[in-house]
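Below you'll find the structures, each written out as structure tokens.
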Structure 1
Amino acid sequence: MSKFVISGYYGFANAGDEAMLTAIVKALRLREPEAAITVISGRPEVTAVKHRVASIHRFDFLKIIYALIRSDLLLSGGGSLLQDVTSRRSLLYYLFILFLGRLLGKRVMLYAQGIGPISSPFLRSLTRRILAKADAITVRDEDSLSELVRLGLDPASIQVTADAVFTLPAEDVGRGAKLLRAFGIEKGEKLIGVNVRQWQQEEAHLKSIARAADVLAHEAGAKVVLLPLQYPADVAPCRRLKQLLSVRTKSVILDRDFSTEDFLAVIGNFHLLIAMRLHALIFAALMKTPFVAVDYDPKIEAFAKLAGGYSGGKVDELDSDILVAAAGEALRQGAAGEALAAKLRAKAMANAELALQLAQRSGKA
């Protein structure tokens, strides 16, 4: 039985990170049903129940050390963990966990990560030194590979795969329709989903999105459904966006903490999704819902290109007319095809296969 410890931004009600953990756990157990998995989390009691894993607090270092000693492989889970835009302390924390794994003589793998940007020269040097000791590195896009190469890592040691979430199956839209009924949305209503997040204390982007949503809802005879992906952090910008919508535009906020499966089922009912958060876009791609991306980070634009989706522009210079035009193109083009989805699913599953190979090798050592 392989024993894994998984490190990441878990337990903070961020739908994207929770979806990645769901996908990693399911992919590992699909290949090895009896795998023992321990997750380092901000809320271990929630993570343990939600994902059916053992879980320990992210700052309980004695328990982390004990779990690592007993493990075969440390996985630094998917997402944008290694960057210093959000927080330098966060980057130092995840690097420390990787360093700790190597210090204890354990195999270490970066699992479908999005890397950078890392602006501090000191942190770039530290990241290079620690990652050079990893047993395997997989990244979810070419931009992350380029960032690691700029850091000084050997490109031959890095594998470009796909976001872990692409291993998840599509969910039943009928179940999503039932979830939506709890918010007064009837089956068959045309729905335009909108996902926003707080952005540098500014709301110019919300005004542009509101104007575009008004036009699109009026043209399609649709209701606007505001979808907080990180709960409750995204509720405030969703409420502000609702205030900015025209009084003629019918709208509702899905003010609830959904599971990964719930998000997929709900998004499958949307006519169109306009979204800032990466995993809202990935959920749309999985459910074959046309989408328009609002770029607040290079990873958003990179994914839109990869999935054949459309960008409505960069968040700091958002124009409602461009958003409406992009939405029209997305609706005419339709969602990503099955061939692309299958390709991304196979690439994403390669992460789990590599992790299991490393763990099994460690167990035989």
Structure 2
Amino acid sequence: MTAPADLRQYYMPAEWQPHRGTILTWPHRPEIWRGIHSDVEATFARLVMELSQVEEVHINVPHVEYRDYAIRVTARAGAKAENLVWHLIDSDDVWARDHGPIFVKRRDDAPPETPPLAMLDWEFNAWGGKFASALDNLIPRQMNAYFNVPRVAPGLVMEGGALEVNGVGDLLTTEAVLLNTNRNPQLERHEIEGSLRLSLGVNRLHWLGAGLEGDDTDGHIDDIARFVAEDAIVAVAAPVGHLDHEALSANLGRLRQMRGGANDRPFRVGTLPSPEPIAFRGEHLPASYANFYIANGIVLMPIFFQKSDNEALALLQAMFPDRRVIGIDGRPLVTQYGNIHCVTQQIPLV
């Protein structure tokens, strides 16, 4: 469709606002997963099962044969078939948070003729050209053949995992990603800020510094700090001696100085623990409980089968008293440096 005339009529809703559904891209390239592809598929089947109980699940698969195979896998896991929508779209990898479309919603005071949803189609270059991304970069425009909403290409190289919004004008991000010269080297900080203000309907940008050690995205926000309410943020903390202690402590210091929300007050800041260091074939992995996904009535949080799992689950449950917090085995996905939030992308309800 034709791009809306004025993006100022739109905003990106908070993740906890009602969903129509969730986008996933099925893991169909076993060579990426270094011998654990079956474990990754089992994680995806569990995600599809849980999500399909509460909303639509839109799943990208490369062709009809793989769709039929994935239908069988998800059926065995107990997914509700009537809530699954299959899209025949090829992909390089599974990270729908970064390569999928970002939906923005019409503001309440927008003219009534404004379409209720629009789609942002940023450029995706696989976190600074680290991997193949030509197929992934086409996914938003291909998905829009189904959604048929205005599609806007702001022109930035950008990933959804780098951005965290509360739906009332605040955006959290990191300097390690957005100011990295492997994304938009031609742009100054204020130019990136201006583009995001217009695209996402935000007016306050809050910058953290570095991300987790071993994060090949260069430091996505969704591994370190997340909005859990308009005026509340949960951030990951690490003890002295942990690889991430210094970076996370510095970020917590910044967060405690920030103001925002509808009343422009200091944010309430809670913490989640860090798992004990996890390695796979000699590589340190960026395991984080903050990489959870908020869906209709539930929160899906990665667990790592450590003693800190129960503490993290209880802390997050206290932050979402009206939702059921569900632990999902995060070990397979983190071998490729991402987790549950990284493979999901929400579709707002209109």
Structure 3
Amino acid sequence: MKVLRYSAPRHAEIVTVPDPTPQSGEFITRSLFCDISAGTEMGFYRGTTHQLNTVNNAQGNFDDHANAMTYPMQSNNPGTWWMGYSNVSEVSAVGSGVTEVKVGDVIYAQKPHKTVQIFSANEPWWKVPAGIDYRNACLTALTGIALNGILDSGIRLKENVVVFGCGMLGTLVIALAKRSGARVIAVDALPQRLEGASKAGADEVIDLTKSADVAADVYALTENRGADLVIEVSGNINALSTAMRAVACCGRVVCLSFYADGAPALNLGREFHYKHINLISSQICNLNPALLKWWDDDRRTRTALALTHELNVKQYVTHYVGFEALPAALEMIDKHSSECGAVCVDYSK
């Protein structure tokens, strides 16, 4: 089989390793489609992610640890979750004792970039329901992150919701916010992204290149109330500061972004303090505890999988590449992210 290898930061290649053989309780699949993460995956590709030099301790805090992860790394190494994690594949062989799947079944799982996958029957995976396009299903992980953000935000009917950042994730957030009954205002600097935001259902758009004061524009569009809720998806710390100016007194600001460089310029001394802002971190591995009884990981994944079909999320894919072209695709996302929507691997190419 073929797997992805990072020999060093920004040095990706495809290498061949022996095919796995299913043992008792295991089954084998052949990859069909996989999304390429423009967030976490890019951090490992670039060599900038904090996980290279920190470890997450038992309290959930990060401790400095030089060379916690090192190059080279390959997508077939045990525990390598960061080299792709939204795979759709077809069952090709089943070991003894496996009754949950049969040859020909198509499943979604958070598996890395490689042509052949091996599963134990008790690890998380989901059958792709009949009628769901596999090109939609491979965007389940990204759709799940957007869903998690919507659940964490607690959107209420007819609220004024502002979304900062209209890349692929922001576009999905806009679409789900509209389905939740919100009036949505989208903010970005790129015309093609603002166009995509309108297509996803945004009621108003604010072009950063033409706005003298985004917060003032938000207030003007909301009868001088400000936003009930702002969801920050751009990853730009200045956008988070602006979000706190645009939100109403006692409003909510949800951070769906990961701020890779920290937040040295974040101003918590003015609006955050005086407006009694509820600043909420949203991350896919956790959810508001009040919702966990109903929204466990299985339900959220099944819902995200169904939403990929309902929203026809493949319409936001700008590039499909073959597996051999994956290194070039990673370089393209790294250097030209503003020109990319979702980028997916089509293993038939």
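Computed from the coordinates by the stated procedures, all read-outs in this text should not be read as laboratory data. Values in this document were obtained by computation on a predicted structure and should not be read as measured data. Cβ atoms are built from the backbone, for glycine too; each structure is taken alone.
One of 1, 2, 3 was used to compute distance in nm of label points 7 Å out along Cα→Cβ at positions 159 and 319, and the result was 3.5. Which label is that? Matching structure: 3. When distance in nm of label points 7 Å out along Cα→Cβ at positions 183 and 239 is computed for each of 1, 2, 3, the one that comes out at 3.3 is 2.
If you line up 1, 2, 3 by distance in nm of label points 7 Å out along Cα→Cβ at positions 127 and 263, the top spot, with the largest value, goes to 3. Of the structures labelled 1, 2, 3, which one yields 5, 19, 33, 27, 14, 1 when P(r) over Cα pairs in 5 Å bins from 0, in percent, for residues 103-142 alone is computed from its coordinates? Answer by label: 3.
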